[in-house]
Each structure stands twice: as C-alpha cells, then as structure tokens.
1. Could you figure out which one of P, Q the value 22 for relative contact order in percent (Cα under 8 Å, 6 or more apart) was computed from?
2. Using P(r) over Cα pairs in 5 Å bins from 0, in percent, for residues 270-341 alone as the calculated read-out, with 3, 18, 32, 26, 14, 5, 1, 0 as its value, let me know the right label among P, Q.
3. log10 I(q)/I(0) by the Debye sum over Cα atoms at q = 0.13, 0.20 Å⁻¹, for residues 62-181 alone was computed and gave -0.78, -1.17; which structure, P, Q, did it come from?
4. Where does the value 20.3, 59 come from, among P, Q, when Rg and Dmax of the Cα atoms in Å is the thing being computed?
5. Given that Cα extents along the principal axes in Å, for residues 222-365 alone, derived from a single structure, equals 58, 32, 26, which label among P, Q identifies that structure?
6. Which structure, out of P, Q, was helix-only ellipticity at 222 nm (-39500 (n - 2.57) for each DSSP H run of 4 or more, over all residues; to 500) calculated from, if the result is -9500?
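What follows is calculated from the coordinates using simple rules that are stated; it is not laboratory data. Values in this document were obtained by computation on a predicted structure and should not be read as measured data.
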Structure P
Amino acid sequence: MIIKPKVRGFVCVTAHPAGCAAHVQEQIDHVKSKGLIKHGPKRVLVIGASTGYGLASRITAAFGSGASSLGVFFERPSEEGRPATPGWYNSIAFTRAARAAGLYAGNINGDAFSDEIKQQAMAAIARNLGPVDLVVYSLASPRRTHPRTGVVHKSVLKPLGNSYTNKTVDTDKGIVSQVTIEPATEAEAADTVAVMGGEDWEMWIDALAEAKLLAPGATSVAYSYIGPVHTWPIYRDGTIGRAKLDLERAARAIHARLDAFGGGRAFISVNKALVTQASSAIPVVPLYISILYQVMKAQGLHEGCIEQMQRLFSTQLYNNSVLKFDGEGRVRVDDWEMRPDIQAAISEIWPRVTTENLAQLTDIAGYRTEFLKLFGFGVAGINYEAEVEPHQVLD
C-alpha cells in the first residue's frame with residue numbers, strides 16, 4: 001500500500017515502515033560518527049525502548065559501546081489495511097541493525113507496568129544477557145493498570161491550584177490562540193503520579209534485584225524535564241511536575257539501593273525540550289519548542305534525541321569522571337536550552353508571536369518536520385509514492 005501521513009490533532013495515525021527505518025539509521029549513523037564511548041555499558045535493559053529518548057538511549061548503548069540490549073515497549077503491529085505504530089517499525093529497524101552488527105537485541109512487547117511483562121523480561125535477561133549494568137527507564141504512557149490493586153490510573157496535563165491561560169499553537173493549522181486549562185483535582189493529580197511517578201521504576205529495580213540480575217556497580221537513569229517559566233504552570237508546577245518530583249524521590253531510593261550493592265548509582269537526567277509524541281500533547285509546549293528551535297538553531301546549539309543521548313552517555317555517564325549534578329542531584333543535559341541568553345531571546349519573542357508572524361518568529365516548519373519524522377514521513381531518500389509492505393514481523 002501507499003502510506004501517507006494522516007494527522008489527527010497532536011498525533012499522526014499512520015506510520016511509514018521505510019521512513020521509520022531510515023530515521024533509525026540516521027540516529028545510528030550519528031552515534032557511529034562520534035566514535036567509541038569508552039567504559040560504556042555492555043548489558044542494557046531499556047524500559048520504553050521504541051521511541052524518543054528510550055530508543056535513542058538503546059541506539060547509543062548499542063552503537064556507541066557495543067552493548068547487548070533488551071527493549072520493553074507497548075506497540076501495535078499492523079492490522080488489515082492499517083500500518084503499525086512507528087515504535088513497532090523503529091524496533092524492527094533497530095533489531096535488524098543491531099543483529100547485523102553482531103549484537104544481541106531482544107524485545108518484549110506488552111504492558112511494562114504489569115508483573116507478567118516484568119517476569120518475561122527477567123527470564124529473557126537471565127537466558128540471553130546476564131546481570132545488566134544499565135537500566136534506562138523511559139516510559140511515557142497516558143494510563144497505568146496498577147499490578148497490585150488492578151486500579152486503572154489515567155494521567156492528566158493540568159495545572160494545580162488555579163486555572164492557567166497562555167498562548168498555544170495548533171501546529172497543523174498554524175493558528176496561535178489563547179488556551180485556558182482548568183486545575184486538576186487532587187484525585188487527578190494522584191492518578192498522574194501513579195502513572196508518571198517513580199513507583200514502577202522501583203518495581204523494575206526490585207524485580208531485577210530479586211532475580212539477581214543487577215550487575216555490581218550498575219547504573220539506572222530516568223528522564224525528566226523542567227523547562228522555563230513559560231511552561232511552569234502546566235509542567236513543572238502542574239500535575240506532570242508533581243509526578244516528576246515522585247520520580248526524583250524514586251531516584252534517591254534506587255540510588256541508595258544500588259550504591260549499597262557494588263557502588264551502583266541511579267539518577268534523573270533532565271533533558272532538552274524536543275518534539276515527541278508526548279510533548280506534542282501538552283498545551284503551550286509546542287509553541288515554546290517552535291521558538292526554542294528557532295533560537296537554538298541560530299546559535300548552532302540545536303540537538304535532537306540522539307544528540308542529547310550521545311552527549312549524556314559520552315560526557316556524563318561514561319566519561320570516567322565524576323558526574324556533574326545540579327543542587328537537586330540531577331544531571332542536566334538541558335544546559336544549552338537553559339542558557340540565560342537562549343531563554344532571554346525566547347522571552348523577547350514569546351509576547352510578539354501571532355498567527356500572522358508565526359512562520360517568521362518561530363521554527364514552526366522545523367517543528368512540523370520533526371513531528372512527521374517521528375512517524376517515518378519526510379525522511380530523505382524515501383519514495384513516499386511507492387508501494388510499501390506495512391506488515392512486518394518483530395522477532
């Protein structure tokens with residue numbers, strides 16, 4: 001079939017297998033171009049491995065330091081007349097490339113929050129990897145069925161305490177408007193923490209420890225975002241921010257456990273704002289990212305997921321020196337985004353942006369390009385008029 005992008009709101013409901021494969025190869029090529037990451041991981045578990053920072057972490061570990069890996073994700077295969085999700089095609093492309101390079105690449109497709117998938121992962125690690133020396137926790141999900149209670153928790157993207165009004169942009173239509181978001185209830189905030197907080201990360205570490213599948217000195221990292229004042233009410237000071245505080249709580253608890261077991265470590269890496277399926281759903285954030293891209297590209301400082309992860313691994317996690325933490329014990333690879341000159345430029349542009357000058361004052365075109373690439377569209381070298389087989393099997 002010939003597959004074209006079909007955008008519905010903040011998601012594209014189609015994905016192109018050849019485009020996804022080419023996008024994965026671009027990321028592999030970037031990591032290879034940077035050379036070997038000395039002292040890098042060799043046996044890696046990535047929870048949330050099919051898109052965004054999780055996929056970039058897996059690529060960096062494999063092609064930067066020759067790591068074998070197990071990826072856990074929840075993706076939909078193709079159905080009759082309907083392509084698979086992009087994460088499905090991404091995972092196939094990564095697996096083929098890793099195995100061609102002589103690396104073990106295993107995959108588990110299912111609900112990472114469940115005990116069943118955790119036990120499947122433990123069995124696969126014991127059988128094919130041995131104790132892991134890096135655990136990456138990079139789940140992004142709108143809901144979680146709690147494995148102990150059976151309660152379904154749904155996350156919300158809302159402020160806390162008061163309603164919030166600010167500019168936003170319809171990235172498809174290019175219309176800048178005001179949006180008002182009503183505050184979350186305490187129940188909604190608690191549900192968001194249950195989905196996006198640190199409890200499940202702790203459960204994964206518990207499962208690995210109980211199965212004796214953590215290598216002495218193992219590292220575990222989860223990803224977060226803080227951002228600028230423009231987005232604080234909906235992000236840092238909102239329901240997501242409360243969940244991220246719980247993620248930081250979990251990082252401290254996991255660090256204490258790993259440190260006691262062979263000098264391991266756990267921490268949060270605060271990353272740059274990027275176009276991802278998750279960030280596209282947050283009001284106000286797409287407009288901020290469009291301005292950010294304009295400013296950072298002008299300064300030659302722009303990075304995507306793979307550039308961020310390659311820099312994190314090579315300059316922080318595995319550069320044979322002491323990690324650089326902020327005052328809250330977090331590693332910061334959003335440091336270029338948060339430079340005072342970058343943020344000052346964004347603050348100057350923000351109040352002036354309208355529908356009429358959106359294309360001039362922001363990189364909305366770059367936002368759209370990156371958004372479509374998430375689904376395998378707009379990738380150089382792909383003939384999007386050609387027939388392509390949507391049904392592909394993930395081993």
Structure Q
Amino acid sequence: MSVVGGALGKFHYSGPVSSSKSLYNRALIVNSFFPQLQLNAHSECDDVQKMIAAMKDLSAGKKELDCGDAGTVLRFLSFRVSREEGVFRLRGTPRLFQRPQKELLFILNQLGVSAELLPTELVIRSQGWKRPLMPIQINRENSSQFATGVLMSAWKMDFDLEIQLYPNGLNDAYWNMSFHFAKQLGMEIQQKEKDSFFIPRRQEINQSEVSVEPDYSSVFAVAATAAIVGEAHITGVRGRSLQPDHASIQILKDLRIPVDLENQTLSVMRAGKISPIQLMIGETPDLFPVLAILCAFSHGECQLTGAPRLVHKESNRIKKTAELLRLMGVKTKTSDDGIIIWGKGDELKPQTFEFNPDHDHRMAMAAGILMRAGWPIRLKTPEVVKKSFPEFWQILGIKP
C-alpha cells in the first residue's frame with residue numbers, strides 16, 4: 001500500500017491524543033501481578049494491543065505469545081513470563097529479531113532462566129527466577145528496555161534483588177521514567193549508587209488505579225504539523241510528566257514556534273520563522289525524525305546529536321532521516337550519534353519523490369507531515385504508523 005500527498009489546505013486539529021504506549025505497556029505488566037489495579041488509559045496502537053493480547057493469553061495459561069514487531073513487548077514480556085514455570089515461546093517478525101536482543105539471554109541466565117534466540121522466536125524455559133549470587137548486570141547501551149523489563153517484573157519476589165547498570169554514568173531518561181513510575185506505584189527501590197539499585201523482596205503496590213498520560217511523541221507530531229501548515233489545540237496535556245518526550249514542548253519554544261499551554265490544552269500555531277537549534281537528543285530519540293523536519297524548515301544550521309541508539313530503532317533513523325532530508329533538497333551531515341541539518345527556511349519548496357520508511361512508524365510520520373503541507377510524496381507502507389499512532393492519518397486528514 002502507498003499514499004500520495006497533495007494540497008489539502010490549512011491544517012486544524014482540536015482534541016486529545018491517545019495514551020503513552022511506553023507507560024501503558026509498563027502499567028500492563030504491573031497489572032498482570034495485581035489484577036485489582038485499574039488502568040485509566042486508551043490506545044489502539046499495535047504495541048499496546050499486542051501487550052494486552054499477550055497479557056490475556058498469559059492469564060489464560062497459554063505459553064505461545066505473539067509480539068508482532070514490538071521490541072517493547074518482546075523485552076518486557078520475556079521477563080514477565082520467566083517469573084512463571086514452563087516453556088514459553090515469544091514469537092515475532094524476522095525484523096524484530098534482527099534488532100539487538102541478545103542481552104535478554106545474558107540477563108535471564110543470571111536469573112536462573114534458560115533461553116534461546118531463534119530467527120522468529122525466543123524460547124524461554126523457566127522455573128521462576130532464582131536468587132542471583134551477585135547483583136545482576138544489565139547492559140543498557142543499546143536500549144534501556146532490558147533494565148525496565150526486569151524492574152517491571154520485580155514485584156512479589158521471595159528474595160531481594162540487586163541490579164547493576166552499565167555503562168556507568170549513562171544519563172538514561174527512559175530508565176528514570178521506569179524508576180519513578182515503579183516508585184509512584186509503591187515499589188521500594190534503594191539507589192545504592194548512581195547505577196546500582198536494591199529492590200527488597202515482596203513488593204506490593206499502594207495504588208488502586210493509574211491514569212496513563214497522553215503520548216508526547218504523538219503530541220509532538222501533531223504540533224509539528226501545526227507549526228508548518230496550520231494550528232492545533234491538543235487537550236489533556238500536562239505541565240509535568242514522567243515521559244522524556246514531554247521536553248518537546250520546550251523544544252517547540254526553542255524553535256520559536258508559537259506555543260501556549262493553559263488548562264491542559266497545548267495550542268500550537270503556524271510559525272512565521274523557525275529558529276535553528278542545537279540539541280542533545282539522547283533523552284528524546286523518538287522525537288528525532290519529526291524534529292529533523294522542523295529543522296529543515298528553520299533558517300540556519302541545526303545540530304541534533306548525542307543519540308547513538310537511533311541506529312538500533314525500527315530502522316537506522318539517522319540514515320533514514322538523512323535520506324528523507326536529501327530527497328527534500330536539504331543538506332545534511334551525519335555522524336554516529338546524530339545529524340547536522342542546514343535549514344532552508346522560506347527557500348524550501350515542495351519536491352516530488354517516493355519514500356520508503358523501512359517499517360519505521362516515526363519515519364512515516366515525518367514524511368506524513370510534509371504530505372499534509374502539500375508535498376506530493378509517494379509514501380510506501382503508510383500503515384506502519386499503527387505501531388504507535390494509528391489515528392495519525394485521520395488527524396492529518398489524509399486517507400491512505
């Protein structure tokens with residue numbers, strides 16, 4: 001399937017966006033330990049729906065679970081099922097298992113769990129977690145999801161657990177989100193050193209319900225569309241958030257895009273002139289493709305750096321973003337951790353080209369914003385946005 005963009009007039013949106021898939025999936029793992037926990041959340045995105053289905057199957061005693069193309073589901077679910085006795089098969093697409101997953105085997109082995117990675121499945125043989133003889137070592141260089149997966153499944157253990165994260169000193173916003181989310185729900189976590197954590201046995205929640213915030217990466221995609229071609233009034237937006245992507249509101253302000261947050265409504269108006277920006281984006285890598293589009297419309301040199309994990313996302317996002325910008329006629333220079341973009345401002349005119357997002361939902365959204373601005377782009381596989389933001393095309397008023 002493909003979709004072609006064209007002139008659609010001024011963009012206008014008023015309303016909410018769905019719940020954060022990151023927090024929702026964390027909450028679903030916790031809910032599997034505590035069925036009485038009420039979740040106030042809504043999302044139709046594939047990642048959340050895969051996790052909901054997997055939790056239902058696990059509760060029903062099934063041992064073969066479908067992860068689809070969702071790295072979060074595979075990584076979180078691996079540790080959740082390994083708390084139970086049995087042989088579990090977590091299945092997914094070949095593309096999912098081409099991403100970095102070997103850390104799962106290393107961590108599970110430290111917890112006394114046997115696991116085997118195959119081209120389209122992870123086979124786990126477990127009798128439940130066994131108390132490690134020393135703190136378990138977790139490498140978060142490629143992703144913090146491995147550490148989060150352990151943390152979210154550390155409820156109701158019959159032994160104390162110590163976690164040591166490395167590389168040392170890494171500023172990891174998504175781990176911080178998981179840490180504070182677990183603490184808000186009642187988990188006692190003792191931070192012995194910056195990267196060393198102690199979780200006492202028999203942890204219980206102290207909340208009866210949890211309300212999941214809007215997904216701020218989705219908020220950013222709508223806001224960026226408004227900044228280029230119209231206006232948006234996004235409801236349910238809070239002044240503070242556990243999500244690293246909440247920083248997108250300040251980023252919009254730094255770009256000199258008209259933004260106002262009042263009564264939990266974020267209003268974004270079309271920018272007269274987008275200012276260049278220099279930003280370390282390591283804490284907000286999901287914003288990278290859409291932010292790069294805004295930088296292309298800026299008046300000057302932009303630097304987005306400090307995010308080496310981008311190469312391990314659904315696509316190599318540094319490479320794919322540079323490809324999209326090149327097709328737009330924008331000069332770039334890439335590095336191992338980011339990109340330099342020479343924005344063309346008012347000189348940037350719509351170009352006709354074909355773009356393949358390479359199965360990456362956020363790359364498809366970046367191209368979609370251009371299409372809503374009247375760029376006649378032929379976009380392959382527009383349906384990949386279902387992974388995180390299935391209502392994206394409806395909100396933009398484009399029918400794929």
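1. Details: P: 22; Q: 19.
It must be structure P, since only it matches.
2. On the way: P: 3, 14, 23, 23, 19, 13, 4, 1; Q: 3, 18, 32, 26, 14, 5, 1, 0.
Going label by label, the one that fits is Q.
3. Working: P: -0.78, -1.17; Q: -0.47, -1.14.
The value was obtained from structure P.
4. Values: P: 20.3, 59; Q: 21.2, 64.
That value comes from structure P.
5. On the way: P: 58, 32, 26; Q: 39, 33, 26.
Only one of P, Q returns 58, 32, 26 for Cα extents along the principal axes in Å, for residues 222-365 alone, namely P.
6. Working: P: -12000; Q: -9500.
Source structure for this number: Q.
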